[in-house]
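Where a number appears in this text, it was derived from the coordinates with a stated rule and is not lab data. Just so you know, these numbers come straight off a predicted model, no measurement behind them.
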Structure 1
């Protein structure tokens, strides 16, 4: 991936939208500019998980401002990630299109564990290095991430569907805080945390770290009111709980250090943090200044320096699902070469398309561990639904499309995925590579082999003698031409 001297990350959280611009010098990032808008996206979700018009307009206005700041930066120098509310909103696909138009850059919806990985990456670069295991807790607007890791490497990651916005709205409507509401909120959070407590409780880590807005706000309030000497402590949380319940209303809290924008979401964030302390045996917690957006920047930096987490994930999946590395390598080399040939007559993004095709070729047979029959469908299901560190949900969907499209009917692929010109080119390259490498042996390819795009379709030119000597492949290519004809595309095989 091409390196850039200036990069930017945008974190579209369920409570706040944040932008961070940084200068790149070798392996370090130096902040240049940042923006934040408290959008409270999660508060705009209806009971049936539909994002309302008012919240969408507020979010789009924020994105337009961000887009103005990012104007002029190359597309690949900016990465935009969207979190829990985008994951759960039923109308997120429609809203994403509007949001991308307002911002001017593509938006990735990331899975909960991928969010956790990036949070840990950001936190670990913002606190002093240590060989000890650390527990990182990040309470967002709609989800809370829990990570245990050492150094820069996360080892255990979970994401729970509870956040400061959603819990404040659910248990403390209009900012009203009662003893009963606080008890129910903490019990609800403890019930969720119990599901993961065995792996995250005290004894599995040496230091607890809080990140993002809720942790920072709680630490500031505890320090400003003399409830703790620094960071977040169990005793400090107990004192704060008493103040919250006694006040009865977030808008009448007699607290120093409480910023106005945190008032509506304070009780929900407090309840989740108190529950985490109780269930995981935390006594004290330091707070990091860095979180998801810094993690996104460092992940981009890793890609520049060829330390791409996606490459690591592909290798791990090949081992986990016992993919044949030799066969995968044959398919990969031929598929990428065919795509490069198509790029001579088609306008393709040859920065990202070969990379995506390479990954799909290496993973195209992982479904064989489930069953040979319909293995391409099993491969697609795994790629679409598994936790794949480094990959966005959109990238996983593209890998799944290529996996299911490697063989069989193209009509279903078109109906379900509606691939664009580039997607069709990758599908063709992969399908042909799979056909040519069908024998799973070293294949003597024709001396002349050219794949070109023309008006209405594609043309595959092959050596005449080779084609005559490989009648099985010739028959398979004839069948392949019929599949493309069925979707309105012409594939002509000519012997030269």
Structure 2
């Protein structure tokens, strides 16, 4: 959504305004508005009516103070840190003006930084003058975000020239009541001065310069005095004469500036360019003829719309600081916080509902697992961990199945066949008492008693003859107290042989 900027110049004799609409990428000039001040006693009401009549209400308001209310000083400080500059500039300026810090509002603009330090343009206004200006606007229903210096704000109209501006040039702007002279080197402001007509020029001559009716024009004395002051200002800024045909942009209103351009070319050798005759960016053709007249409010609006490279100060400092932006930010943060809290509550509620849903599904799943467990293992009455207990039962069953299934040859013989083979291999005349019989996937282990050592050897030989076993070992053969012989048999299963043998071990 476009944002509207209203830039006001409340001068001693005229009220001017420029309205600009900005977007994220660009801006456009909506209109220029101006009218003479009817009365110095009713400025607030006139400003209110002026804004309402021209429908100039805006999201952001900017205003400027006339040059005669502000003192300017340029000086160099041997450091670059912004915090130190903020602390030092007011005290440095206090030594150069006849006021105390308590009586002044100070701001500054950095002209140049290098490895040695910072060149600043410091500006100061009396507290009572700033308070009077803000009171007028407040009574008109306006709260300016920026209160700038009019002669400094006008320099920002040079942005409209784009890349056509050379690195070094002079800029002269104004009206019969004040003239601004600025010198730029390497596109950086080198010096700025505001000239007033209090140079011995009669009031009648000023009125003649203002009238512009074709019958009255500024006298030669007026022009000579003005050109002389411009010459001395440029000599001071440049520390010497300017180069020949030095570029100069002129922006002024009234017959005074029509003659001033020719005089500057003749007397100072400047190469003159009128701002209104130059190609200007983002200015509608219908408004280009009014650019010079509205240079101050236009430059002030451009400072906000296109801040990159803009110059200016802001006297809304200390007790006069602009708070609407902070209030809007606080309201925005409060609104954002409220939305965030609502969103968090919704997220927590959603998570809780999801948790409850998952908990219900988990309970149903656990109930189903318990039912399957009890149906599968009805003999197990103490259930601690269905998964662990069921896995243990499955492992035991698989082991038993492995014992039985692993011993079963492809011919269909089973563990019973192994036992019958052993029983058949032992002659009926040989008596054997079996104390222990253990069978695993690889062997059969038997602990038994026979009548004699010869009977043990006969049993071994008979078992080997079955070819059902890959190996038959007799271990721990010894005479028992009852006159019999104790021994152990380890019968290693021969699956390949068992697969090709009958149940009796015969081929």
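Could you figure out which one of 1, 2 the value 24.7 for Kirkwood radius over Cα pairs in Å was computed from?
Of the options listed, only 1 reproduces it.
Here helix-only ellipticity at 222 nm (-39500 (n - 2.57) for each DSSP H run of 4 or more, over all residues; to 500) was calculated and came to -13000; which of the structures 1, 2 was it taken from?
2
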